[in-house]
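Below are structures written as structure tokens.
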Structure 1
């Protein structure tokens, strides 16, 4: 390290992205500090991935044990199944505390300096940290911005954190409303509908776009909708948005047509979860001090090496990762971007490959995907001059799924017909979030369906759903 700087690397934000960057930086011999004003672990550990998966695990057990028909198929009979809401909530909180502690201790153990306070850019290779006791300037050869994101609350919706709330409050599971409206049918809305329906709540789902689950491949979405929404008797509004939401008892929701903006109806419910996505937490980072402007959606502009851009040009020694750059708002993508940034800091050129980054919704059954949807692949193919092929296989024909009596589901493979290159894989079914990684590796290595068809999968396993899909493609 040059004696001119306090650190080789300062990271602003100790979420999953910042943590991953710090660990990799230490392994590369960089003297590293991480600055955090709030909870160590960021959104994922404290208000997102971790507590929500704990709630899904507990509520999923309740759903399974109350499914008398499924259990009878396996030769099992149970009496009444009871649960303790507070104990389920405590399970999520305890897991957050454990992982937050593990994350913090791993940084300390490796010699990363943890600086508590609000960090922002104070000039080239300078960070100012504001604390209750004042401000201090620290210098670094390189700086990584990893401030994360916050829930997006549309205009007209008033959040009180009790009767109208976002996922930040929802993961605390402070109460179970008899009737809850969920605004949004993406990952967050689907996972919370899974939790609340398993625990006995009545649900109304409100989606502004003209179809439910708009971010998913349509074949997967239609199948998942039948099981996760229609099959659970969840009331839905599609093409309708919540023009106004007023907290209270009851919560009053004014609905309007998304296209015409005309009044549709008024709902009075016990609670409302606002699951309308997330926006970058990129304000008050001091970027104006070095002439960096946010894009129109308030993301920090970066290239595929994670270097921050100003008017299209690289800003030396400044990097941005995770939700703040908007490339792919997933915790594991943030961690990967942190490693990429550090690699480039160390002079080893590396770029992100977003096509091979998988995603999952941890519903029961799960949904996962990697790469392009069929629609996106066809659009790309029409521009580049090639055609798209698809193949499907179903869990109802899989021996392991039959043994589990969990046969709802499908795997869909999207590929180039001329070369056979896999462009996308989409799965709905038991353990979909685990199965997707074989496809992720295949896309990362630009493999073809023809080569994959010759892989050997253990029998009987759920992985044979993918094996069957590959083998359905004719050479």
Structure 2
């Protein structure tokens, strides 16, 4: 395995507070937390505990229990220490009845903001805001809302014959993506025993039938993924591009990643480059968010769908043939990548028009890995080995960091704890993989829209936490 030449391991090993301290922005990071969770109880006319916090001057005054914020010392600031108390502690702020406790990502930001000096721009005043009901709804209700939105849309193709390629702009943004139709068919999944580089988990070869779907022409880029990661990125076009408030209400309640604790491209570039180092859970939540934004049902491909689309009717080790010498024309891998991923869509596509199916970044699929296919061949029609554990989830295609034989159409790899080895958080993040700079994903859209319960299962594997 090759590692990035200037990988900032020291930054990953740094305590979370130190890593974030320089980046905390009051207006962007702290003000929304205080306005939703604190300002209503600590304001003129309703100063709980004799404490107000509409302005920095008020927030630094003592209340009935003394000084709550001591700039530079979060450990001695009750405003922070009371946010991290156990859920059943009477001193917890905000209390459970008021949507407490705050998520760890938010309490970490408050801690770092105080340690930084509790900087609060002059003239910035807190305005209490209500947490809308949608923010507290169950995942089942969230999915039901998205399903209703998707099924209410009219005019899309209803037969495989009517499926065509399309390019969609993510509503409210300037970012677009292209989806290509993948015809229904049958293929031999896995590799023959004679294939060079074959591993035991690639067999036995078995016949599989696949229903029609669309697949992303390219891997999901940072341009697209960061719209989901950061609310500010999604909303930066709001003054120029109008959106449907009904759609926004549906998409805004989809769970989003916490703020990353390192620069997630690891210096390899973002504009036009594939998004990397997200968990399977994060990739699936992106699909859920995009479904809500667009009114089309998107998800990760199953392992069978991925291999079927990669092969594109071919039966050779790669979709261009068996010759590894031709890999340089179709894939970014260890021999030509210059030790980093590359912009998507720069190499020749496969016979169905899909770029970077071999190399660049390995791609998440929905399946749990098994030692071979014997135990998971439960269906010849659209098989899916549903997750059964937090690790051993499959990625396909090989990456910029792999030799050619690991790029083969049948080659498999699967997640393990080493993919989060340098994660400084306890518990480990459910969103990011510090040690998987080789990993990304692409999306699919099946022709047939599933029931809401099926959607929920596709978007929530149930094993996002270790």
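Laboratory data are not the source of any read-out in this text; all were calculated from the coordinates shown. Predicted model, so just to flag it, every value in this text is computed and none were measured. Cβ atoms are built from the backbone, for glycine too; each structure is taken alone.
With helix-only ellipticity at 222 nm (-39500 (n - 2.57) for each DSSP H run of 4 or more, over all residues; to 500) coming out at -9500, pick the structure among 1, 2 it was computed from. Kindly include the intermediate steps, with their values, before the conclusion.
On the way: 1: -9500; 2: -6000.
Value -9500 for helix-only ellipticity at 222 nm (-39500 (n - 2.57) for each DSSP H run of 4 or more, over all residues; to 500) corresponds to 1 out of 1, 2.
Hey, distance in nm of label points 7 Å out along Cα→Cβ at positions 128 and 448 derived from one of 1, 2 reads 5.2; which structure?
Numbers: 1: 5.9; 2: 5.2.
It was calculated from structure 2.
Looking just at volume of the Cα convex hull per residue in Å³, for residues 72-279 alone, which of the labels 1, 2 belongs to the structure with the highest value? Could the numbers behind the result be given before it?
Values: 1: 220; 2: 246.
Largest one: structure 2.
With distance in nm of label points 7 Å out along Cα→Cβ at positions 144 and 160 computed per structure, which member of 1, 2 shows the largest figure?
Working: 1: 4.2; 2: 3.4.
Evaluating distance in nm of label points 7 Å out along Cα→Cβ at positions 144 and 160 on every structure, the highest lands on 1.
Identify which of structures 1, 2 gives the largest calculated value of distance in nm of label points 7 Å out along Cα→Cβ at positions 216 and 296.
Working: 1: 3.0; 2: 1.2.
Comparing 1, 2 by distance in nm of label points 7 Å out along Cα→Cβ at positions 216 and 296, the maximum is at 1.
Who wins on relative contact order in percent (Cα under 8 Å, 6 or more apart) among 1, 2, i.e. which is largest? Provide the component values of the computation, followed by the final result.
Values: 1: 14; 2: 17.
The maximum falls on structure 2.
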